[in-house]
Structures are given as C-alpha cells and as structure tokens.
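**Student:** Some structures to go through are shown next.
A short reminder: the numbers here are calculations on the coordinates, not readings from a lab. Since the structure is predicted, the reported quantities are computational estimates derived from the model, not experimental observations. Cβ atoms are built from the backbone, for glycine too; each structure is taken alone.
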Structure P
Amino acid sequence: MEVKTSNLEQVSSLPIIVEPVETEQATLNDLITYIDQNRDWLNQTILEAGGVLLRGFKIREIEEFQQAAQSLIPELKPYVEGQSPRTKVTGNVYTSTEFPAQFRITLHNEMSYTKSPPPRIVFHCHIPSETGGETPIVDCRKLYQSMPADILAKFEEKGVRYVKNMHGQERGIGKSWMDYFETSDRSEVETYLKENDIEYEWTNEGNLRTWSIRASTISHPVTGEKIWFNQADLWHITNVNERNRAQMLDRFGEENLPTHSYYGDGTPITDEDLEGVRKTLWDNAVIFPWQQGDILVLDNFSVAHGRMPYEGARKILVAMG
C-alpha cells in the first residue's frame, strides 16, 4: 500500500500525517501491515516529531481500533490511578474522557504525576463532534524552552506535590478510590501505593487521601531532551471556574479537595505562576479538527494533550502503554 506524508496547514511538524494514496481501499489489515513493515520509521518519527496522525484508514469499529492500538503498543495498560472519568469499552481501551462537554481540559501528559507514566498514548476518533471537541497537543520540549525563566526555576527546584482525596461510596464528587485503582481490595491498593512512592491515609468515613512529590521537568528517557512534565495546573483548584471553585472550597475546605497541587515543599503555587504556565501551554498548542477514523499516536513524554469544549455526539477512544 502506498502512503503519503504531510504536515498540518499551520506551521508545525507535530503531528506528521500519514495517509494512504488510495483511501477507498485502505482497510484495517492494510494499516496493520503498514505498521508492521514500517515500525522502525514510525518509532523514530514519533520520537523526533512527537506524534503521527494515521488518517484515511477505514477504522470504524471499537475492536478494530483495539487491534490497531495493539499493533502500535503491544501491551496496553489499564488506567489505574487515572484522573479522568472514563469507561472501559473493551480490553484496556477506554473512552478518552467523560468530563462535561462544555469545559475545556487543559494540556497535560497522561499520568505524569505517577511513578511510571505510559511512554505512548493512542487516540481514535470513533465519532467526531458536530462542533469543537478537538484534542489539542503541545510539544513539551518547546514548553521547557518557552516557560518564563522564573517560573521554570521554581518548578525545577521544588517539584510538585499532588494531593488527592477519594471517596469510598458508590457516589460522590470525583472518582471513588475503587474507580481510581480498579479494585475494592484495600490491601491491594496499599501495596500499589507503597510500590509507587505514594503516601496515604484512610479516613474514618472510608475515604482515601494520598499525596506524592514528583519532578516537574524531566529528561526524556530515550533522547535525554529536557521536557516540561507535570499536571500542577490541572490538579490545582484554580483549574475550576470561579463559581464552582468557591462552592468546592466552602464544601470541602482546601485539605479535602478532590485534587489540589502545591510546590513540592508544600508551599502554595501562586495564581501568577499558574497563569504563566497556562499561557505558555496554550500559546504553543496545536489544534486541528478530528476526522472519523483518525488514529493519533503520541510520545507521552514529549507531547501533552487536552480537549476543547464541544457540542453534539463525540466519542474519542484511548489506549496507552
């Protein structure tokens, strides 16, 4: 099968678009064969550019995406310790997020707050939205270079402290600890937390509070390039709109918020610093519309992603590993 490569119309090498010359004849088997025969080139391109958009292949069924994802990531990992509300649709394939459609989700590397983030993440456009719903992406190498020097210095010196409060009921604000860890076995959860350098405590109400300190920038594990790699702005209460923020603080108090972040030494991250971080994120973002069947493969270390608000039916699937 003959393919062609291109870039988006905007000036950016991220992502590299790969599409068949004869789109009418491109099937799932053609895609898997192409991946198998061009694996070295794909891996190197994803490493250098940050991501590849496989477009124009007839991928319409969830099971077809699972097969394509497994050809790109042989071992798909479960979404244990994941923040976003998601549903497992098959195997370790999930809905990308079920966060309310009217809100924008800020740019972030998947599970960058964990001890062992997945190196690669794959998205699939099963149903594009009527309006909006793009998955913006950003090169974290550019973020590191573009971040205001004073903000970068503080984050690099102190790291980020992530604090999470998970309820233990069937219903509550945010995900329960059972949903987070995909188990209702406390001992299994405690083993995971200890193995992953996460401090924790159980409350009298059966809730679970965790906290961990992670680096805010890292060197890419393969290339050694310095990258911005944290979710401080996503976890912080200021990520919530002002009205809901006031309600949550009034209801929970800062200590019991579902998620919150601090500098690694426990000092508050100022609004000014967070505004600087968010401006840098969105000033460098690449935003493009989904097409049905698209498969977007990202290096999860060097590229962050988010979600734009949308209207209408939208179903983006995700797998990682």
Structure Q
Amino acid sequence: MILRRGKQTEICLRRLVVAALLILALPAFAQSYPDKPIRLIVPFPPGGGTDIFARLIGNKLSETLKWVVVVENKPGAGGNIGVDAVAKSPPDGYTVVMGQTSNLAINPTLYPALPYDPLKDLVPVIGIASAPLIIVVAATSPYRSLKDIVAAAKAKPGAMMFASPGNGTVAHLAGERLQSVTAVKFQHVPYKGSAQALTDLMGGNVHLFMSSVTTALAQIKGGKLRAIAVTSAHRLAELPDVPTVAESGYDGFEASTWFGLLVPKGTPAPIVMQLNREVNRVLQRPEVRQTIASEGGEPLGGTPEQFSALLRSEYAIWQRAVKESGAKVD
C-alpha cells in the first residue's frame, strides 16, 4: 500500500511521541523501584564465597535503604541452573544473580550445551569482589616455597599430586596454567568440593592444593596448612607474609575468582543504574570492605561498563584455559 505524504508524516509523529513518552516514563519507573521484594539468586549452596558476598550485599541494602532483598540459593550443574533461571526471568529488576568466574566465564566452554549465554542473555550491573586462590600444603610438608615445589616436580615429573575442588573449576584451571608457566607436570586429583581435598592434603594423600582463600584461611591460621603463594597481583592483607606467584619467580601470573551482580537482558537502564549506584555505596562502607577482606577478597565496584569489560576479558582467558587443559565436566 502506498501512503500519502501527509499520512506518513502523521505516523512518524505518532511514533516519536510514543518514544518520547517511554523515555520520560523510565525515570519515574526507576523512582518507584523497588516496590516489592528483590530476589537475589545464589547459584551455589549456602556457605561458600558466592553466598557470603550475596548475603553481605543483600543485608546492607535492606539495612541502609529498607529494601526487601531475599537471598535464594539455587544450586546445581556448576552454577548453571541458578544463572539460567535469572536469564529467563522477567527483565524488571526484581531478579538478580550473584554470578562468578565459573558460571560466567568457564562453563560456557566447559559445558557443551549451556542453556544461557552470559554475554548475550544477561546485563552486568556491578562487580562485587575479586578473590585470589592460594597454593597450600600440609603443615608437615617439606615444601616451603613455590621454588621447592617446582624443583621436586621437575625431579619426578607427574609424581606430585595436585588437588582441586573438581574438573573445570577455577582452581583446576589455575593449576593447569601454573604448570604451564613453571614447565612442570603435576598429577591432577579432582575432588567434588574442597572438604575432602583438605582432609587428604592434611593426611598426606596429596601434595598440594589450589584453594580459595576463604576455604583455607582458618586452617592456615590454625597451623594445619602452610601457605606457599597467592595468585593475586599483590599480597593479601590477611596473609602479609605469603608471597604472590609473581614474586616467587613467575612474573605476570595472576588468577582469581570474581563475583558480580547481573540482571536479565532487557532490564531498563535506569534500574540497572540505580542498582549500580546503591551497591557502589554499600561497597564503600568500612564494615563491608572489612568483611570482604576477611574472606580474602578485594572490593570491586565501578560502572556496569567496567564489569562488562572484566567479564568479556575473563571469558576469553578462561575459554582458552579450558581448551588447552582438555578439562571435562565431572
């Protein structure tokens, strides 16, 4: 059908008016947000680092703003079930996920048919924290430095047993990267979680463990484990005497688990910015920063764009690490 010029002009004007009204309505929508509880999904069981940081942020938002934030644990499939549930939720700002390195940067390559695409189906809101890994041995171990471990591994290739919480975890892949930069070969022993790995490490059944700081910190301070090196760019305030891998002779080595909030694709930008603004304020509170530090982490914060850049960069790094390691899902 061919429309007359006057009719075409009228239709264009109507569309412009509708678009203008929608733009004007967004700030008002944001001002009324939130007017019901926000579900903060944790894609892992209670007690781990993801859960700890989610409850810390959720509780502070409730305390300082009187928002109702309900933390809901939705574990399974390496975090995939919880993240997928959020990716498929209505994009209204009332369903948020505390994602982290595994389910956002590793699993897309590790799992052959992931039901979500973290780069396309989710909108990054803000980075919460970054936490390095730590190489630990039993307190009775003869190894006191990374140099000792590398020397022993080179003397007997494949004899040294390296434990991780499971195939394809950040710890496993960081251990593979460590073998690459040190030119040694460990025998990888994957566990289903950290508890049994720590028991076997302290019992002398494995030689070293690549652990989260949160998992190992109490045993380090209690004298049951010896910390060899941390994978962060600089030393941790909680363990100031423990050198970094870079300081131990492998300049540039860095690996960490990071955590951040994301919402479903299509969530209105004013809602994303409001969440970002309020969580940034929470992350500036001294007690919040101290809690994150006590878990071996560092606060992140910043803009959605900065968190998006981190996600894309880490996605590429861990995609390559998964392929090079040949890691398979347990």
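**Student:** Looking just at Cα Rg over 2.2 N^0.38 Å, which of the labels P, Q belongs to the structure with the highest value?
**Tutor:** Q
**Student:** For distance in nm of label points 7 Å out along Cα→Cβ at positions 174 and 270, which of P, Q scores largest?
**Tutor:** Largest calculated value belongs to Q.
**Student:** Of the structures P, Q, report the one carrying the highest value of relative contact order in percent (Cα under 8 Å, 6 or more apart).
**Tutor:** Answer by largest value of relative contact order in percent (Cα under 8 Å, 6 or more apart): P.
**Student:** Assuming -13500 is helix-only ellipticity at 222 nm (-39500 (n - 2.57) for each DSSP H run of 4 or more, over all residues; to 500) as calculated from a single structure, say which of P, Q it is.
**Tutor:** Label of the originating structure: Q.
**Student:** Also, quick follow-up: With distance in nm of label points 7 Å out along Cα→Cβ at positions 134 and 246 computed per structure, which member of P, Q shows the largest figure?
**Tutor:** Top value of distance in nm of label points 7 Å out along Cα→Cβ at positions 134 and 246 goes to structure P.
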